[in-house]
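Alright, structures below, take your time with them.
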Structure P
Amino acid sequence: MKVTEITAVEFQNMIRTAAHRINKNAEFVNSLNVFPVPDGDTGTNMNLTFQSGARAVLESDAQHVGQLAQKLGKGLLMGARGNSGVISSQLFRGFAKNVEKKEVLTAQDLADAFVGGVETAYSAVMKPVEGTILTVAREAAKAAKKQATSTDDAVEVLKATVKAAKKALAKTPDLLPVLKEVGVVDSGGQGLVFIYEGFFDGLSGENTEESFVPDETEMNEIVNANHHQGAQTQLNPDDIVFGYCTEMMVGLGKNGATKTFDYDAFREYLSHFGDSLLVIADEEVVKVHVHTEHPGTVFRYGQQFGSLDKIKIDNMRLQHESIIERAEEEKAVAKPLEEFGVVAIASGDGIAELFKSLGVTYVLSGGQTMNPSTNDILDAINAAHAKNVIVLPNNSNIFMAADEAAKEAGVNVAIVKSRTINQGMTSLLSYNPDRSLADNAADMTAALANVVSGQVTQSIRNSTIGGLEIHDGDWIGIIDGDIKVATGDRFSATTDMIDAMIDEDSEIVTLMIGVDGSADEADKLSEHIEAKYPDVEVEIHDGGQPLYPYLVSVE
């Protein structure tokens, strides 16, 4: 099939098919995460980002490709999550800028748009790294431009684009040693290949999913069910027996499944861990929604049947409080803006309370398990209701989305690039609302170096990183972003990690207990530290964070 002009109808079909392709393969992209931790989310982030852009395109009745491309770019930007999502949004922001005046696209227009997208994305990244999504996008654009000089067929241009993207993706391990060490290609690059494949299928007519329209997932419909809304609006949050609204999708039989799925047995087992249980299943996937006090137990059980996808935890007690807070915020809109506000991004009700006690104005739920979108962060900045707002991302994968939100905000915003919860809390000790935004940002950024951050979680697959052999199910200790400990025993993993974090200048160790952590075990960890390091003070807090039983800081 030859296409010399891409009309609005054909452009929408390209977007529709690409949205389906990345949605269908999001879990595979997640599996390419270099670290074998349970919150590898590149595929989820790229999928949610692209669905946001696709929805804007498919809901439009514009008959002008340039106008549709603008909607795609804006939708992607506001829905962008994680670094991969933001870079994707920049690729298509540049794409849109190049075609904004084009009612239809020729093969040359398409190639030029890909090149423009690469230029915009590279300019948006402070230190571009080769062997990533940027490399894949650049090589694909070069091939598109070359192909357009010899044909007026946009299908042929897309075919060349996909071929070059796959070739570049295969070479990413040669450009990034860590990819070669782990034995994977770049996850963001793989996500972009799926999107480009969707473009080709949608334009060539080879797609077999013409009826697919990106929409809210079945799981979101479940979340909006009356029983869930009722839980959020209870008059007293203390009356909520099972406080964590927990959701997951399990790709049955995938990623080293150890059990065969049986619906009745599966549902019966989970029924013992909470209420409001819903289990939807077909031959390929099972979707779960349950209110529980033990989200980690639910996730670990589901993981025995296949790969986890779209895991989500909401603290319904905090949600109820948020309803009250939002009502107060709405009343405050008419009030003059405060001089200063601070936004922190974090998961866990205990951690949220700690941040508030340190002066944070608004805590945005998210982080390790679900990176908030640009629009989520922008809403949080607005909720801070201040002329000057400091944002603590507390996760490096949120930096770019935070930067984009700052650009869209109508107030002065500074991003203090805290990589961990521990860094975010330490930086707040240097916050002084009587000083300027610039001075506060500088002082808080300087304070990030005063803390060593540790995280304990469980490996979800076999891997070798930095010469350290890691087995599926091992407990791993991550120090300032690097896996330093891997062992079968959680207590040993935590003590070994802490021992590696403490030096002669250390004064305070802070333990934050997660949903799957244990107060008794935390006390034993404290005893270990005090016995081995008598000059070090130990503080223990109930953080309530998911997936990471212990977060540890050493100052």
Structure Q
Amino acid sequence: MPEFSKPTLEYVELLPLFVVFGAACAGVLVEAFFPRERRRLPQILVTVGGLVAALAATIWIATDIEVHADGAARGLVGAEGSIIVDGPTLYLWGLLLVFGILGTALFAERRLEGGLSSFAGQAAALPGTEAERLAATKGLDHTEVYPLLLFAIGGMLLFPASGDLLTMFVALEVLSLPLYLLCGLARRRRLLSQEAALKYFLLGAFSSGFFLYGAALVYGYAGSVSFAGIDQAVRAGNGDHGLLLGGIALLAVGLLFKVGAAPFQAWTPDVYQGAPTAVTAFMSAATKIAAFGALLRLFYVAFDAERWSWQPMLAVVAIATMLLGAVLAVVQTDVKRMLAYSAVAHTGFLLTGMIGAQGTGDLAIGQYSSLEGVLFYLTTYGFASVGAFALVTVVRDAGGEATGTAAWTGLGKRSPLVAGAFAFFLLSMAGIPLTSGFVGKWAVFTSAMSAGFWPVVLVAIGTSIVAVYFYIRHIRVMFFSDPDPDGTAAVSEPSLLTVGTVAICLAATVVLGVVPGPVLDLVGSAGDFIR
């Protein structure tokens, strides 16, 4: 009989994961043992404390990783090969934890709703019923959102660090299930919020099924679910090639759904519009970061030798995603839906970077590899998106958030600071020079050009021009249109939580546009994935 060997865990290197999941479990205990009216402050302290501790642990681990002479980080294959901690993993962890802290600040905002949060007081109560009215009258609050947020972040941390398909699937479910719940907890527009959660759940369940079926096909081809084992089998090329191609396609469906790529983007505008805006802000950055990290690891590690097969597929998806996102964003009359279709277009730009040149030998001086370009773009887009959605929460009328474009007419005259900050975020998303978005697009476009995908880059440039139109149109509405006294919204005074979030995102967008060098160097020093 073979000897049993005890599995080992590298507790120090995996500390950020343990801290976040531990804080989430502590949040569940707070819900169980604290009176309802006393849960909010402990939950916020547990959430922020856990995220800050995990961020500090991530920075500490990153400083201890040695780097090879060729720039590739010497990371760790831990948890019996299930979790990989390397340079890109640590960079993504840092990004996710930063946006988790900013998301927590938006979750904790109460001044905008008259002393209540933006989450429903009693989610089980049917909209419009007496039970819902009583919950609102009593000022009930769902503090369960904080452990749900932590569980989602824990899954996001595990997602790009996965070393095999089964771990990646578990991470996909751990990050998705809390988000399904959070999307249905809006205090106002309850039916729209519940519809968004149901659509997200049903489509997410289908995408998970595609992912699992794809994992089964790849296992049938390679005889292994680990990325290293799959890579060896693909390079050997001894299996049924049809199984491999089918598995790659189905796995791509599961992951492209999470990033909102065409033709799997249908959930994006409905969920972005119906979910509480604090959840939308967090999802817009964190979900995209985690899902693209998983995409990069899966295709660059497990299927790197099959690049000639999946690169054209991703090129077609990128073109379709950019065109659909930009064209449909033009006709939107709701700010959140406009930003949602904008997010779809940005997914196409990120996919353009993914198919770019990967090795330094393929790049000219001053250009960036595909991994560097995508990581930097995720950074720039994350700050602009969170800041924009945070500002959406403060533009309100008698019914709550005023997301109709007409309600923003003349906002620049009533609140020039809010309108100016929102305009700057839109200009960054458009890729205007001296904003972070311009540097991010430059990085991914030059990488794709180096790999010979100039038709995709031409489409990306064309859709960027279309995007400039609807961004500038909204800026014109805010600054150069006469307001209608009966149909416009006012700017509510938020607490320091929302103000601080917007200020951090605005500062990051400015700095990354004017002085991007330090972050580009940090991305470059992260090295490549462990193979």
Structure R
Amino acid sequence: MAYQEDITTTSQLINRYKGAWDGIDAEAVARMRAQNRFHTGLDIARYCAKIMRKDMAAYDADPARYTQSLGCWHGFVGQQKMISIKKHFGDTKGRYLYLSGWMVAALRSDFGPLPDQSMHEKTSVPALIEELYTFLKQADARELGLLFRDLDAARDEGDEVKAKRIMNQIDNYETHVVPIIADIDAGFGNAEATYLLAKKMIEAGACALQIENQVSDEKQCGHQDGKVTVPHEDFLAKIRACRYAFLELGVEDGVIVSRTDSLGAGLTKQIAYSETPGDLGDQYNAFLDCEEITTDQVGNGEVVISRDGKLMRPKRLRSNLYQFRKGTGEDRCVLDCITSLQHGADLLWIETEKPHVEQIAGMVDRIREVVPNAKLVYNNSPSFNWTLNFRQQVFDAWEKEGRDVSAYNRDALMSVDYDETELAKEADNRIQSFQRDASARAGIFHHLITLPTYHTAALSTDNLAKRYFGDEAMLGYVKTVQRQEIRQGIACVKHQNMAGSDIGDDHKEYFAGDAALKAAGEDNTMHQFG
């Protein structure tokens, strides 16, 4: 409903109460409604799911239209990302937020910092989704509040043209609310546990759930050793649980991201159930590291399987885990991806050990032979040493081309001594174009960085502490923080306004009229930043 139309409709409602509601201002109601467009998390999930589906279709038509996100561990962090995006780019199109289970474990658990092993409270995940959207909605309320002030000023000046222009801005206001791709880890238990948690996450606003094919109680970070996968049927039950959760809650466009950790996972906790040769269970078991034996070689408590009419003994470790044959990771990844897409997943996530376009593309080419429109979400992970990886990729390419690379030590390419070399500059060019190249060549629809603000918080805090507690003292803060906020137009320099002080003043005036005791008077020091 347009702003002026809402005012008119609300005025008619107030008048029906024959004076009892005369203390309610229709325009104030319209303003509050505009500032609270989304009433529930399900409203957000439905709205954002449609955005993601539209973006996925746009990518299918043109791979240059890939999407991006940055990981968040606090509502304020997500809010500032989207405020910055709107400030610098004018809109939020194609730019989402990512909720990383790693960051929840490391930064949001009541147990304190934890590794990424699903040991944190699973309820902290939907709580963070709700928090992120609370802050994004507050960003809307703040910006609209500023427009309302401008509208009042234009009216006071008698400038009808300006007032109409501002009302048009209000009617066409673009929200900070964007899709969040939320990490549900390995489901935090069985399929029922996955379903229950998925519902909580969707009710909080999540339109996209990312789930991985590891064993819940053995879950590891995708870039650590010791990962253990589950048979496909076990994983597909959890994908179906997520879909049921979306459908039950009326989010018919909900997006499921199926992540495979098989490239770096050499273990499985169980042998898959198989009824007939070549079925899904049999395909999973075919990757097991086995040796052929005879019946008299079967030891006490051993597990054996039949393969092609032969008796095979899978290699079982003292941990009671079974080992896959080395070199089968890529084949298992491809099978995981095809199977997931054929059974309800919408997007894929392949966790790799390095950012290499051709490695990813090689797997995607195989997947697309079966599922032509297969699309990936890809982790542009801080776990990769991007500088070293790409310098080594350039070194190897040049060496293969026959170029002289004798001036470079491949194992020491991270050194600052190489920063201004031709090789380093070419590596940086490839890093800069990685997302564009990978989206065009390797089917990557969405690029994300899982842990960016974990690292930026550490870096900026280290630099501030070094300056403030050192010789620069207060200048260390003023020069590198506040002065830069002012000069770069960072809204947070007016931290009272950012925290909602002006919104509170507006409400005080709505509720108490001229009797309102407001905080934004002449003694408010925030005016120093006008």
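The numbers here are math on the coordinates, done by the rules we state, and not lab data. Source: prediction; values computed, not measured. Cβ atoms are built from the backbone, for glycine too; each structure is taken alone.
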Subject >> Which of P, Q, R leads on Kirkwood radius over Cα pairs in Å, for residues 153-248 alone, largest value >> reply: P
**OP:** Of the structures P, Q, R, report the one carrying the highest value of distance in nm of label points 7 Å out along Cα→Cβ at positions 129 and 473.
**Re:** R
